[in-house]
Each structure stands twice: as structure tokens, then as C-alpha cells.
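Alright, structures below, take your time with them.
Every read-out reported here was derived from the displayed coordinates using simple, explicitly stated rules and does not represent laboratory data. Just so we're clear, the structure is a prediction, and the values are computed from it rather than from any experiment. Cβ atoms are built from the backbone, for glycine too; each structure is taken alone.
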Structure I
Amino acid sequence: MKSLLLYFYRYCLLICCCLALPKMVSAQTDADALMIPKNFYCAGAMFTNNSWKNYWEGTFKRDNGNLGTLTTNTYSIFGNYGIFNNLDVLFNVPYVTTNASAGTLKGQQGFQDLSLTLKWEPYKTKIGTGIFSTYAFLQGSTPLSNYQPDFQPMSIGLHSEAAAIRALVNYQISGFFLSASGQYIRRNDITIDRTAYYTTYLINSNRVDIPNANNYMLSAGYRSPQFNAQFMFEQFTSLGGFDIRKNDMPFPSNTMNYSEAGVLFKYSFDRVAGLELTAGGNYILNGRNVGQSTTIYGGVLYLFNLSKTK
């Protein structure tokens, strides 16, 4: 039973909520090739620390002495339940705080956005000495509190309802794997507490069009029933928006593009079947209207067997 728990435990929701002026796209990395089987439930808690001093104002990289270093901490509770052996449902509830080391801008805090995800494994087959599998994700998110989105970069999010679809392919030989995925994110308009604002022209409305987005991710590494190590690269692109104006504050509908690299480690305990620790980090390599942020995170997860079978 212990080895079965260790093997099935490998897929639990990993949260990486990183703000980059701020980058709130239900920034979870629910994009791996592992499934929770039917009637198993994975529960976890995650802490994420994200900070940046330099940022891109359009394509111009700079810092801001009136802001200093922006630090964002995220405390997440999440879970993953196996509806069937090839269908999982996941949720995530993040509480976010922001703080600037200089200037007079006041940090914000509160519950951000609830996200729900369905993950489906429609196809798996043996090719050569390895296993090829495909996955589909359907995700939705909605704000959990009445936080203020029009206070960038101190805001804890964009306060936009969103839906996303992702497709992933994975090939694994023994413990070594390579996977690739692509995602499309559709985001609703938001309302702000002013009746007019300026983008590239004057808009006499309190409604703001939040641009949709897509992202692509590559990951490679090694996974076993006890240990997992992988490298990830992501390219995120806004499908619209505009650049931050010179010496102006960011705005919710800014274009936000970035390239990011990261690592992830997981360890499952032999003596406590079902218990796992996870840790990792990400770094923004290049971007547009985002902070060059460094993110570190860590969490604890536990797998529960809710079936009647021992």
C-alpha cells in the first residue's frame, strides 16, 4: 500500500503565484503528465515569495526609487480529487499580500481568485521503450473578494473572471520525461472606480478590456515514486493591451509578456506514506511591462485514500 500511495501521490496541484506588475493569470502550473486515481484526494498548502526591483516599461528596462523592491507573498490551499482514473478535478484558494520597500504606496492583501480545473487523460500508448500520453485541461477562475485592480503594481490581481484551455503531450522513458503544452486564456472585462481613463487615447467609461493571453511551456526531467526533479521554460504573451507610459503607473489592461525559466523538486517519504514536500523557483528572463521577478516556493502535500479498497 505504501508504494501504491507514493506512486499515486505524484500529481498534486502546484501553485506558483508570481506577480509581475502584476502577472495574475491564475498562475498555477497544473501542466504535468500525472494523474490522481479514482477516489484519491490530494490536499496541500503552499507558500510563494516573489520579488522584483527592475522592470520593463514597454521594452525599456528600469527601476523606480519611489517603489524600491516589490514583494508579494502568496499563501495557497489547494486540492486534487480523482473522479475517474483518467479525470481529476483541482481547486486553488490563494491569499495574497503585497509590499513596497520604498515610497508611500500602501501594500494590499486579501483573498485573490478561486480557480477550478478539470484534467483529462484521453490517450496513452507505448511507443518504442517509452510511454506517450496526452492531456486536456479546462480551467475557470473568479475573484473571491472585492479587491481593487486599479492600483498597479500593488494590487493583488486583475479581478477578472477567466477561462482557459490547455493541451499537453508527454513522453517518458523509465524515469526521464519530456513534455510540451499550450494554453489559451480568455478574460472578462472589469470595472474600476473612475469614469474615464487614458490608454493610447481617452476612454470615457469605467469598463476596462483585459486582453486575452496564451502561453507555451516545455519541461523535462526525472520522476520516480519517491523523487521528482524537472526544469521548465514558459513563454507568456498578451493578445492585446498597450505599454506603460513613461514614468506612469501600470494599468490592468497593459500588455504583459515574459519568458520564464524554473526548477521544481518533490520528495515523498517512505515512512509516512502519502506525505510529500515540494519546492522550486522561477526567474523572469525577459519581458514587456512586467517586473524581472525571482520566485521561490515550498509546500507540503498529503494523499488520502477515500475508496473502500485498502
Structure II
Amino acid sequence: MSSASRRAAFRDAVAQRHALLMPGAFNAMSARVIEDLGFKAVYLTGAGVTNMSFGLPDLGFVGLSDMAEHAARVRDAVELPLVVDSDTGFGNALNVRQAVRVLERAGADAIQLEDQVMPKKCGHFAGKEVIPASEMAGKIRAAADAREDANFQIIARTDAAAVHGIEDAIERGHRFIEAGADILFIEAMESQSDIQRLPGLFSKPLLINIVVGGKTPVQDHAELAKLDYGIVLYANVALQGAVRGMQQALGLLSAQGRLDEDPAIVAPFNERQRLVNKPFYDRLEQQYKDVE
């Protein structure tokens, strides 16, 4: 599938408002697992890259080059629509313009921009601050103008609910849509009534982010589909699952001094080779071997 047709199909899928379930990946291998399990889109999480590649908390440590490098690797690994977490756009509106150009070339099909003050914090941390809505609107306009493909989507995230209250977040959402956002993301909703009413307030699809252990209560997917959410994001389930898996496997190795190929504890050797498509490269090796 070409990038143009993939982006068009992704836009159409989100517009259906059937609560497209989108897990987050933190590297190419996690993206392969997501695709292998049948999910229809993947999100490259800034928190995941920060945690797993740098061993740091989600406090704005990654930059454009980090996310572009990871995006290119994920794009090579999977065919799924790829949404890239772009934090605050890594600066002002001019930086946002550059981020869109770089990430679109790297293979992203959409980016997420947020209205936090730099350096940003995880949306489920305390102590967040947000920039003026007018400044964020300018960033969104810059993003929309910078894209080459009109189906490259701009996801506008606001963290204002935790700072100024949900009504300010709603007002910002309308302004961000007017500025050119294709999808709206109101982060860290805590009230069940807000979760139920918000999709009906906006002309564009809404994304809900479920952080396991975070501020937004876990929701039944079928209910979110009935509420007309466009995307249901589980940004860091793969990350948290991988960390727990490493702790369990390495804990057993430490306690026992050995670890056999137990599928309940570790992925079998052959499964690992399947996920990285080794049989394909074996065939290529034979194809190009000793060419006369």
C-alpha cells in the first residue's frame, strides 16, 4: 500500500468514530508485535522511547531527531498507519513546521501536538502547565500548512483539564479544530460524565488515552465505540507489559541460575525469528547466493 492510500484509509477509519483501538510502540519490535496481533494502527509513544531507550521519565528529554529515527525504524518494520508523538512540537510554530516535514518524510501518517509549556511532562503527572490557546492555535496552523499530503493528520492534544478545568479544555478544543486539527485529544479525563459527553461536543473525532494506572479510568471498548470516539489509545501497555516480562524472566534467572525455554516466561527462539521475518531473509540469501 502506498503512503497516500494508507493515510487516506486511516483518515476514513478514524472518521467512522468506531473507537479504533491503537496501542503504543516504543521500538520496531514492539510495533511488529502490535501488527502481528491484528491491530489496525500503531502509535509511537514519546514516553515509551524516553523510558525504554534512555531509561528516563517522561519529562521532555526526547527531541525531534530521536522521534524521527524511531519513526523511520518503525515505518520499515510495519505497514500499519503510524501516529508519532511529537510532544510540544519541540519548540515554537517554526519548530512545529520542521517537525511535520521531518516526520512525514520519516513515514508518519499523523502527529500528535500538545499545548504544554516546554519541557513537557507526562499527561498523568502533576505540575503541568499549558501555553496560551492562541499560541497553540498558531502551532496547529503551522503543522497543517507544512504537510505535503492533505491526509496526513494533525492530532491536537490539550492538557488544560488538569490545569484550568474541563471547560477550558473544551474551549481550547474548539479553537484547535478551527485552527486545522483533524483529531482532538483531551488528556487525563477523570470524570465518567466528561468521558461520556465530550465526543458529542466536537465536529472532529476525539481520541481518548487510557494509561493503565493513570488518571483516566479504564473503559470498555464497546462502550467507547457507542460514544463515538475516533481512537482509543493505549500508549504504554506494550511498554508496561515488556517491563513486567523482563522482571519475571530475569528474576527467575537470578533466583534459579538458569532459564529454560518456557513459553509461559519467554518467547520461544523460533517465535522471535518469525517476528523479525527471518525466513524472508533466508529466502533472499538463497536468491542472491553465487549469482553467475
Structure III
Amino acid sequence: MNHKLTPSTAALLTIPPLLWAGNAIAGRLLRDAVPPMTLNLLRWTIALVILIPLGRAALKRGSGLVSNWRRFSMLGLLGIGLYNSFQYLALQTSTPINVTLVASGLPVWMLLVGSLFFGVKARARQLAGALLSIAGVLLVLSRGELGQLLALRLVPGDVYMILATIAWSFYSWLLMQPKDPEQIRADWAAFMLAQVIYGVLWSGAFTAAEVAAGSPPVAWSWPVAGGLLFVAVGPGIIALRCWGAGVQRAGPSVAAFFVNLTPLFATVLSSAFLGETPHLYHAAAFALIVGGIAVSARR
């Protein structure tokens, strides 16, 4: 696959990390008011309502929404159901900075998934950049102490975020598979609506299991409603649209490195909204992650 990274494509791929950092902050702020599975379901239900008038082409007879249910169901499971649910679960026990830094291991998982499951071999500079990025992630997982890394003592949030990142890797590679009916593929809103419809079904199943396990009810308030609207429109619709377009232009392997910008944005937002001060190992991790971007971007 021959992809070119233009300034407009770089701008497209920079928007999602900024919004995803905001999603991590919002998820942390809402964790005591809304259970994680319920939060994901409410978020994408709002997005679904907004997308229906925009992507109504997906609802027309013969659009492929039903006949291609396996593909759209898989995209909805990976990109909407699993990824976001795991992220909100991670934020129950980990900070936005740590969650976004662990997610910076995406280039490694993207290269592995592409090579093992989609037959796309990694280039030397991509491997070098991925190694630098994963070094930054390992630094965060160890909380700056090698002894912790050797003992493999991970908090549950770290594990959930690793699972989320693997799910997102499969989702991004599946976006590149030309298997969508033209009526849906040609309309970004219809393509997104098709994914969200199935993603809401998956999220509903996860929420039902959460309620059955005895989760508390939603503590409604105007700030909670505002937070839900933000995560639905910004990190939901806008970020998913920009990511999909950016992956189509640059390819999954190149796009993955832009996710490494998320912890940089999350650090600024965490200081502003949560009062969480970064540690020295966060700064070292940032240096490794930015180094990974620089190496991978060299032509």
C-alpha cells in the first residue's frame, strides 16, 4: 500500500488525539456518576440520534446495512463496543495520563496485527519508532521503577487499556478492507451510522450485563448531561470521522503514531481540569514517544 502523509492528512489525524484526550478527562470526571458500560451506551445512543438524519442513506432499502451485517457488526464491536468500554473501565482505576500513555503502544499493536493478520509487513523505520514508543509505555507501566516492571505489577486500568488498544488495531485495519457497499462507503455519515447502529447493540448487551451485576444507577445532573453530549459529539462523531478519513489517506501504520499525541494533550487537560501533576517519568515517556514519531515519519 502506497500512502502519502500530506499536511491536510496530518491535520485530520491530529484532531482525534485532542478529542480522545478530552474523552479521557470526561470519563474520569464522570466515573462516579455513570457506570462505564452505561456511559458508553449513553454516549453512542446520543451519537446515533444525531447521525440518523445525516446518514439516512444507510437506512434505505438495498443499502447493504443488513446484507453486510457481519462486517458492520464487527466494526461496531471493535471500534465502538470494545474499545470505548475498555477505556471507560480503565479510567475507573487509572488516570487519564496513564491511560493515554498506555494507548500510545498502538503503533506496536498496529504493526503486529497488520503483519500477522493482514499480510502487511512493517518497515525498518516503523519498527524503530514503535520500539521507542513501547519503551515510553513500559516506563509508564512501571511507574518509573524497573522493579515494578520486572514484577509485572499492572493496575487493572492498564490491562483494560492494552485490550482496548488491540481492539482498535483490528478496527483500523478492517477500515482498509474494500468490502463496503458503495451507497454506504461514499457517504461518511452513512458509513459511520452503519457502525454505530451495530455498536449500540453491542454496548446495550454489555450494559445489560453490567446492570445484572448490580451497578448503581446514573446520578443525573446538568454537568453529567453536558459531559455525555461532549463525548458523543467530539470524541465520538468528529473523532471517528477524522480518524476514518485519515486512515484511508495515510494507512493504519502511519496513522497509529498520531495516537501518541494523546498523552501530550491529556497532560495539559489533566492539569487544567483534574489538578493531576505529571511526574518525571511522564516527561521521559513523552520524550520516547515523540522520538518514536520522529523516527517513523522519516522518509
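For volume of the Cα convex hull per residue in Å³, for residues 189-252 alone, the calculated result is 80, so let me know which of I, II, III that is. If you can, show how the numbers build up before the last one.
Working: I: 155; II: 80; III: 105.
The value was obtained from structure II.
Quick one: helix-only ellipticity at 222 nm (-39500 (n - 2.57) for each DSSP H run of 4 or more, over all residues; to 500) came out at -13500 when computed from one of I, II, III, so which one is it? Each step should come with its number before you reach the end.
Numbers: I: -500; II: -13500; III: -22500.
Comparing all candidates, it corresponds to II.
I have 4.3 for distance in nm of label points 7 Å out along Cα→Cβ at positions 221 and 245, calculated from one of the structures I, II, III. Which structure is it? Can you show the working numbers first?
Details: I: 4.3; II: 1.8; III: 3.6.
Going label by label, the one that fits is I.
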